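Enquirer: In what follows, structures are represented as structure tokens.
Here, each number is a calculation from the coordinates, and none is a lab measurement. Keep in mind it's a predicted model, so treat the numbers as computed, not measured. Cβ atoms are built from the backbone, for glycine too; each structure is taken alone.
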Structure P
Amino acid sequence: MKKLRTRFKLWLSTKDAEGVFGDGKWRLLKSIDTEGSLRAASQSLHISYRKAWGDLKKAQQCLNVGLVEKQRGGIQGGRTELTEQGKKWVKAYTRFRSDIEKAVEKAFTKHIRRLVK
């Protein structure tokens with residue numbers, strides 16, 4: 001048997017909306033921060049621009065906070081940047097996810113790893 005490892009998907013929801021914020025939107029925001037544009041970020045993540053923009057709009061509406069600021073094109077093209085709130089969400093979610101990952105690994109070690117030889 002190959003070595004087992006833990007994998008999980010994590011997202012936050014409200015009573016009225018599923019998937020308000022999670023791993024996908026977190027990766028998208030991190031990619032926007034690195035790439036400097038929504039188009040480049042969506043391409044690097046292999047998702048459509050339309051999906052990326054829709055995901056951002058959903059998160060911003062449900063969280064009631066601006067995560068990105070877009071600047072339309074021009075000679076050098078447009079830019080998309082994280083707002084201060086967007087940067088705070090990335091930082092907080094990174095820490096939150098790390099804590100969850102450690103808890104999952106601890107539970108895996110406690111309950112499953114001893115079964116696998």
Structure Q
Amino acid sequence: MTKKILVVDDDPIIVKYLVNLFNDNGYETCTAASGVEGLDVLKKEKPDLITLDLDMPEEWGPRFYRKLTKYEEFKDIPVIVITGLAGRHAIKKAVAYVSKPFDPEKLIGIVKSTIG
């Protein structure tokens with residue numbers, strides 16, 4: 001069964017790039033442009049992994065992450081933070097922090113080692 005990745009990022013260029021990168025490497029994708037939309041998509045799609053930007057309008061990444069962990073069925077979904085912000089920003093359980101701009105091969109390596 002194909003693994004699914006939820007891309008949560010407000011930059012449409014980054015979203016398109018990540019979707020193409022993940023699809024080219026055999027993963028299904030779903031997207032959300034904000035933390036608020038991300039929770040709705042999460043409930044519908046039930047992804048195997050989430051990539052999360054931190055600096056977004058409406059609801060930024062750490063707040064989305066705190067809400068995510070309150071749901072028993074979603075709290076163990078691995079999260080890769082992909083951000084232009086420096087620091088860890090209160091998401092201690094993220095499997096990785098990737099700084100923008102990022103190396104696509106490194107990111108795919110992290111995804112493969114996390115969900116196969």
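Enquirer: Between structures P, Q, where is Rg/Rh (Cα atoms, Kirkwood Rh) highest?
Expert: P
Enquirer: Consider the structures P, Q: one of them gives 6, 23, 35, 24, 11, 2 for P(r) over Cα pairs in 5 Å bins from 0, in percent, for residues 58-97 alone as calculated from the coordinates. Say which.
Expert: The value was obtained from structure Q.
Enquirer: Then there is this: Assign the value 2.4, calculated as distance in nm of label points 7 Å out along Cα→Cβ at positions 26 and 106, to the correct structure from P, Q.
Expert: Q
Enquirer: Using distance in nm of label points 7 Å out along Cα→Cβ at positions 10 and 42 as the calculated read-out, with 1.8 as its value, let me know the right label among P, Q.
Expert: Structure Q accounts for this read-out.
Enquirer: Let me ask another. Quick check on the output: -18000 is helix-only ellipticity at 222 nm (-39500 (n - 2.57) for each DSSP H run of 4 or more, over all residues; to 500), derived from one of P, Q. Which one produced it?
Expert: The value was obtained from structure P.
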